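Once you scroll down, you'll see the structures, which are given as structure tokens.
Every number in this text was worked out from the coordinates using simple rules, so none of it is lab data. These numbers come from a predicted model, not from an experiment. Cβ atoms are built from the backbone, for glycine too; each structure is taken alone.
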Structure P
Amino acid sequence: MGSARTLWLTLVCGLAVAMAAPSFAQDTAKAKKKAAPNPAFAPVTDVAGLPRVLIIGDSISIGYTVDVREMLAGKANVHRIPTNGGPTTNGLKNIDAWLGDKPWDVIHFNWGLHDLKYITPDNPAALADPKLPDSRQQVPLDEYEQNLAKLVERMKATGATLIWCSTTPVPEGSAGRIAGDEQKYNAAAAQVMTTAGVQTNDLCAYAQPKLAEIQLPKNVHYTPAGSKVLAEKVAAEITAALEQRAKAAK
């Protein structure tokens with residue numbers, strides 16, 4: 001009787017393990033896939049003699065980094081900050097570390113989408129409905145302008161050519177944001193850049209007529225093909241800045 005019970009338990013346990021194995025394998029595969037590093041954050045080994053470019057920005061810039069890197073292959077060493085740049089408050093905390101101690105020839109940068117997004121005091125990490133009574137923009141417009149001025153001053157100290165990238169469009173229905181707020185924040189940024197003598201890559205105006213083809217529905221993000229379209233403009237602006245810089249050095 002005891003041996004029969006032992007045999008029965010062994011069979012049941014074996015069946016449970018067999019049934020669990022595919023699920024465990026699937027979970028492991030999902031975990032590995034989830035943990036796969038974003039190629040935009042891959043470390044860049046500089047090619048000697050080529051200028052060094054730094055991209056600073058949020059997930060929109062993460063989306064176009066690899067394409068820009070490929071478009072400028074053989075022309076420049078294209079680096080980016082190793083994370084999502086977030087709002088200007090995050091930029092102020094990390095700008096020294098992001099700039100490091102090596103020289104930069106061009107810095108292409110943007111903050112905005114995280115500054116203008118709505119949050120609530122009890123959950124500042126999540127997007128909030130702008131209509132909620134206690135929701136507010138993560139970084140108010142006047143503070144955003146002040147923060148940008150400080151960031152520009154710090155980046156100018158590197159001697160690099162700076163390119164401000166205007167914040168791309170916020171479509172109707174985008175969670176946690178109000179369509180059109182990017183225009184207000186871009187206007188404030190334009191004042192900072194004019195005062196500081198920083199050129200602008202107006203990626204917002206460039207993307208606007210193409211949104212139906214390149215942007216995800218009711219979302220600030222872009223399709224892979226859309227990110228490549230943005231990358232073409234970014235690469236062109238960086239190339240022009242590099243050429244102007246080289247000409248000035250002669």
Structure Q
Amino acid sequence: MKIVVLMKQVANKDAVLRIRSDERWIDESDVSQQTNESDGYALEEALRTKEAKGEGEVIVCTLGKQSAKSVIKDALARGADRAIHVLVEDENSLSPFQIAEAIGSAIKEENPDLIFTGLQSDDASYGQTGVVLAELLDIPHATIVIEVDRESINGSVRVKRELESGWYQWFNYKMPSLLTIQSGISQIRYASLKGIMAAKRKEIREVEAAIGDVDSGQVIEKVYMPLKTKETQILGGGDAKAGALELVEKLRNEARVL
């Protein structure tokens with residue numbers, strides 16, 4: 001069994017963010033980076049699936065600049081077998097379609113049985129790349145996966161998907177298929193000293209991003225910090241009963257919570 005896991009490098013959650021001079025993204029020159037949270041869970045699910053089957057290969061694929069290799073090396077240290085690095089200088093200028101197109105071109109020859117991705121990235125949060133990639137590869141996909149039935153894997157895979165209002169759904173998908181993994185579905189392992197040493201000998205294949213001439217379909221016009229504003233309204237003019245009636249009216253007609 002061959003499993004490809006897509007992983008992305010994002011800004012550390014505790015980093016102080018500043019807007020870039022062109023106002024198209026944040027200034028990443030002095031921002032510490034980390035692995036996208038849900039991608040870490042995707043890797044863990046891939047490793048556990050391989051271990052449950054007792055065979056197979058887990059391949060990590062990352063799109064980004066040279067600094068993204070830290071994500072790859074961490075994944076290899078945790079247990080991934082090898083990696084593919086799709087090189088691009090400014091991944092934030094690409095749309096989810098262009099990213100999926102470049103990744104699809106890089107992994108197509110691998111013919112994976114399963115592709116695991118995080119549900120969405122912590123920075124842009126589009127939640128589209130995995131779904132678009134599945135369409136480009138013409139394979140079925142499941143989103144918001146919260147459990148993988150590893151015992152069921154035999155030409156198909158049974159997964160549990162999260163739905164609205166606390167509901168969930170079990171569904172069988174023919175392989176090859178793509179699963180977008182929700183954060184928190186398992187306990188992520190740490191890289192051991194043995195794993196860190198072994199990672200130095202594992203293959204990292206670099207490929208140039210193959211991006212077609214198709215228009216991205218979307219452009220980031222401006223990135224800015226949220227404006228903090230507030231407005232205070234005095235209801236009822238000092239009359240508690242009138243104020244209560246006005247409050248109920250606003251909750252019903254403006255906030256629409258009643």
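On relative contact order in percent (Cα under 8 Å, 6 or more apart), which of the structures labelled P, Q is highest?
On the way: P: 18; Q: 23.
Going through P, Q one by one, relative contact order in percent (Cα under 8 Å, 6 or more apart) is largest in Q.
If you rank structures P, Q by mean count of other Cβ atoms within 10 Å over residues 100-107, which sits at the top with the largest value?
On the way: P: 15.6; Q: 21.6.
That would be structure Q.
When you work out distance in nm of label points 7 Å out along Cα→Cβ at positions 52 and 236 for each of the structures P, Q, which one comes out largest?
Sorting by distance in nm of label points 7 Å out along Cα→Cβ at positions 52 and 236 in descending order puts Q first.
If helix-only ellipticity at 222 nm (-39500 (n - 2.57) for each DSSP H run of 4 or more, over all residues; to 500) is calculated from each of P, Q, which structure is the one that comes out at -8000? Write out the running numbers ahead of the final one.
Working: P: -16500; Q: -8000.
That value comes from structure Q.
Looking at FRET efficiency 1/(1 + (r/R0)^6) of positions 132 and 148 (r between Cβ atoms, R0 = 25 Å, to 0.05), point out which structure of P, Q has the largest value. Could you put the intermediate results ahead of the total?
Working: P: 0.40; Q: 0.70.
By FRET efficiency 1/(1 + (r/R0)^6) of positions 132 and 148 (r between Cβ atoms, R0 = 25 Å, to 0.05), the leading structure of P, Q is Q.
Assuming 1.8 is distance in nm of label points 7 Å out along Cα→Cβ at positions 60 and 76 as calculated from a single structure, say which of P, Q it is. Mind showing how you got there, number by number?
On the way: P: 1.8; Q: 0.9.
Among P, Q, the structure yielding 1.8 for distance in nm of label points 7 Å out along Cα→Cβ at positions 60 and 76 is P.
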